[in-house]
Structure I
Amino acid sequence: MRRAIILAQGTGSKLWPFSTTRPKAAVPVGGAPLLQQQIRSLAAEGIDSIIVVATSRFEAHLRHLVSGKGEQSLGAAGMGRLGDSTPSSNVQVLAWDPPQGTAVALHYALQSAEDEPVLVLYGDMLWDPETLSKLLSAHREDPGTPLVLAAPLHELENQTMYLAIRVQKGCVEEVIAHPRHSVTHRLAGAFVFQPKMILPYLDAHPGYVAAIPSGGMPPQNEADLAQTIQMMIEDGLPVRAVEPVAFALDIDRPWDILAANYVWLGFLGQALSTNIIHSSARISERADIQGHVVLGENAVIGPGVVIEGNVWIDKDAVVTNGAIIGGNTYIGPHTQIKDYALLGERTSIGPRCKIGYCAEIHGVLFGRSTVMHQCEVWGVLGEAVDIGAGTVFGTLRFDDQPQPHRVKGRWETPQYASCATFIGDFCRTGVNAIFMPGSKVGAYSAIGPGVMISGDVPENSLLLLKQEVERKEWGPAKYGW
């Protein structure tokens with residue numbers, strides 16, 4: 001197989017506050033955007049012709065990512081092969097508007113395709129490195145049968161959240177979108193099709209997902225590929241299901257960013273068995289290192305640093321002067337971590353961040369953010385977020401329960417990282433701002449000094465605290481003079 005199509009056209013509205021300014025395929029996991037990680041995985045499988053379907057809104061953003069131009073982080077996975085870069089040849093970004101679902105996007109991408117099998121990927125997915133190999137191996141064993149990647153559902157998992165399927169004896173029996181019961185797996189964002197087989201079904205798509213339980217309410221003009229697969233099954237075509245080797249993670253909601261980074265960095269850390277140090281990197285004799293280190297060009301670990309496990313420090317990054325770094329943490333290029341700052345386990349810090357003087361960070365920073373002077377951050381900060389001195393993120397409710405969130409008007413209660421805070425791109429806070437557990441702030445917003453945030457703040461907002469001040473006469477006479 002030589003060709004792949006990456007569908008990155010969705011609006012990503014459930015990922016708010018990050019969907020305002022970036023496509024889901026541009027979300028960093030372990031320091032590198034999902035799209036770059038997928039392209040790198042495809043190149044490793046010998047797939048050298050890739051089409052990325054985007055919207056015109058984010059076409060330039062994705063073109064930049066596949067170009068390899070400018071400063072683009074290798075991420076923790078790429079740093080395992082120093083000198084590697086995201087392949088940019090034979091990657092074509094096509095814009096198609098308006099977004100009407102994955103079936104429409106795939107139909108558009110296949111119009112100029114040759115009649116050879118094609119690997120189709122959703123742009124918001126992350127898989128372990130062996131999973132795509134397993135899917136392609138299954139295709140070589142049975143080249144004429146459509147394949148879907150199918151992740152098993154845990155019996156306690158909320159099945160109603162998914163485009164789900166029922167699998168029996170390795171084949172898909174039925175697709176049921178947002179089911180109440182009777183499913184075994186969820187679609188995991190990777191497929192193999194023969195164009196001549198699937199094109200007639202893409203042509204015949206009804207424009208909504210009809211494969212729903214009684215009383216389901218599918219939106220119109222959302223032609224999902226799940227319905228195409230169900231139509232093939234109804235016509236008696238066999239569709240094989242292939243399970244992931246380790247994991248298949250869907251970055252759909254803001255807390256999924258934290259979960260994906262946590263899983264991915266832990267996975268990479270388990271596989272790291274030796275130091276990988278560029279010849280220009282430097283490590284102080286006064287540093288305390290308890291794991292393996294991967295250091296890029298000119299990376300520095302300075303005096304007094306404590307590293308509590310494996311760490312990836314990208315080119316020109318500096319960690320110095322008493323900084324404490326938790327295990328399986330990634331630090332991006334040109335980032336500075338100093339002056340007793342603390343990074344929690346499996347934290348991912350993007351390029352050109354500045355973190356210093358007793359700042360404590362757990363989670364993900366996209367890049368170009370500043371966190372200084374006794375701050376506490378737990379969650380996700382988008383690009384170029386400036387956190388004022390003394391800003392604190394609440395991490396635990398008094399009742400110790402998970403924090404419900406509004407997602408497109410619907411209440412959801414995440415089972416992981418529900419009490420984290422999520423701040424969109426290009427935001428800033430004044431000194432001593434407080435974020436209650438589960439707060440979200442839209443892009444291009446400013447939170448004034450001393451403001452307490454609870455719930456969601458829309459993008460393009462300025463919040464300032466009003467206070468009443470009473471003045472009275474005071475002076476020496478009050479002390480008996």
Structure II
Amino acid sequence: MSDTLDLGVLGHRIRHFRKRQKMTLADLSAGVDKPVPYLSQLENGRIEPKIGLLNNLAETLDVTMSDLVDATPPNRRAQLELDLAHAQEHPQYKALGLPHLKPNAKISDDVLEHVVALWNRVPQSDSGRALRAEDKARLANAELRREMRETNNYFSEIESIVAEAMASTDYQGSGPLSERHITELASHFGFRVERARGMPSSARSVTDQRNRIIYIPLREEVDMRAARSVVLQTLGHYALEHSSTRDFGDYLRQRVESNYFSAAALIPEAPAVDLLKRSFEQNDLSIEDLKEAFYVSYEMAAHRFTNLATQHLGIPVHFLRCNPEGVVSKAYENDGIDYPADKDGTVEGMRVSRQWGVRQAWQASQSFMLHYQHTITDGGEWWCATYIEDASNNPYAVSIGTTSELATHFRGGDTIRRLDARSSRTAPDPELVERWESVAWPSAAQRSHVLTALPPSSGEFSPFPGVDLVDVYRFLDRQRNTTS
């Protein structure tokens with residue numbers, strides 16, 4: 001079917017007929033017995049349905065199969081959106097380095113007409129600069145973060161699926177999920193979990209789909225807390241009916257959704273919101289409370305807080321995960337904080353200012369305790385709490401925060417620690433730069449994660465990407481003073 005069926009056109013036709021029937025995705029989900037996230041991906045052209053599902057869709061939407069698979073876009077708007085999508089996949093368009101333009105309700109038909117018409121007037125060839133795999137990963141990450149910001153990082157469909165699955169267990173609505181609860185959840189989806197020796201080092205779990213077995217490492221290799229996440233992330237792929245990924249964007253989206261499923265099961269919405277609302281009323285919000293109440297890592301508790309804080313408490317937030325050098329590996333924000341970003345809007349791989357809390361925490365006298373700080377930036381003032389995770393040979397810091405105005409609702413929000421990170425205050429000493437610029441030759445440390453690309457050191461281009469040249473110059477100054 002995929003040789004002749006345009007999934008983009010199909011998705012638009014399904015959405016067109018659904019709206020004509022005045023049906024929501026939830027209504028359609030009830031009619032065809034498919035989860036809302038699956039149908040959302042189908043309407044966005046990311047999934048190829050089976051014939052049986054097409055028949056069910058046609059019957060539910062009161063159209064014929066021919067109506068659904070017709071190769072003609074259902075209206076001019078759909079044609080424009082498809083033309084824009086195809087244009088943005090062209091190597092010559094990607095070579096422009098523009099951020100991805102997602103056609104949403106705020107973009108009028110006239111704007112799309114202009115963009116598509118201008119693209120059609122550009123002489124096109126296949127000789128445009130092809131993006132590297134790392135570039136594609138960074139762009140996909142930036143696009144997904146924009147989508148998460150639009151929904152305040154709250155996925156109501158996944159919350160509903162998790163709540164339904166949790167109802168199949170004897171979980172009482174508070175406290176951490178036990179191994180028995182995990183087993184019951186696996187059984188709900190038709191699986192059993194077995195620990196096995198000799199697991200592939202590159203795989204967190206291996207699923208035998210024929211015999212419905214999820215294999216995970218032995219207890220001495222992976223503790224219970226980590227094993228819970230692995231099993232739930234695997235179950236999330238099946239619960240959300242993920243299919244084989246077509247590109248890195250699909251892969252990343254599925255990872256985010258399965259991680260969300262896992263977090264929503266380990267920190268269920270109802271008891272978590274009850275806890276947060278009580279803390280909010282007492283101006284004592286803390287990620288530590290979620291961490292301890294549900295026996296999860298600080299990072300997972302912080303992630304889960306971003307899911308619930310805006311939706312249920314009305315608090316916009318930001319999240320960062322950085323290495324000791326301040327290089328970003330994960331980021332999210334809907335509070336307006338001005339993250340450093342490249343021309344494509346990509347934050348991952350960039351380096352935050354040394355004045356930010358996520359970097360200052362490493363210099364604290366008790367560096368493995370929570371570090372609270374207010375930070376003044378060019379765009380405003382923010383508060384954050386930073387936790388350092390001493391993960392074997394790869395330590396990292398997780399920072400969660402909000403505007404300084406809203407910090408009063410948080411434990412540690414009354415800290416007097418306040419640093420100025422405005423560019424006018426953090427610019428390097430011109431004499432220091434002049435002294436060492438032409439003689440310093442550092443070698444960048446290797447990065448191990450595809451999304452942790454080498455951050456620029458300064459300006460538009462540096463001969464030493466990934467190196468903090470100011471640190472290098474200060475080091476050379478110290479050496480000079482020691483030997484003089």
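Bear in mind these aren't lab numbers, they're just calculated from the coordinates by the rules spelled out. Treat the numbers as computed from the prediction; the structure is a model and nothing was measured. Cβ atoms are built from the backbone, for glycine too; each structure is taken alone.
Just a few scattered comments:
- Taking FRET efficiency 1/(1 + (r/R0)^6) of positions 10 and 226 (r between Cβ atoms, R0 = 41 Å, to 0.05) as the criterion, the highest value among I, II goes to I.
- Winner on distance in nm of label points 7 Å out along Cα→Cβ at positions 210 and 258 once structures I, II are ranked, highest first: I
- Which of I, II yields 18.8 [mean count of other Cβ atoms within 10 Å over residues 114-121, calculated]: I
- Origin of the value -13000, where helix-only ellipticity at 222 nm (-39500 (n - 2.57) for each DSSP H run of 4 or more, over all residues; to 500) was derived from one of I, II: II
- Entry that produces 0.60 once FRET efficiency 1/(1 + (r/R0)^6) of positions 162 and 362 (r between Cβ atoms, R0 = 30 Å, to 0.05) is calculated, selected from I, II: I
- Test item: distance in nm of label points 7 Å out along Cα→Cβ at positions 50 and 442 calculated as 3.3, pick one of I, II: I
- If percent of Cα pairs over 29 Å apart, for residues 58-249 alone is computed and equals 49, the structure in I, II: II
- Rg and Dmax of the Cα atoms in Å derived as 24.8, 86 - corresponding label from I, II: II
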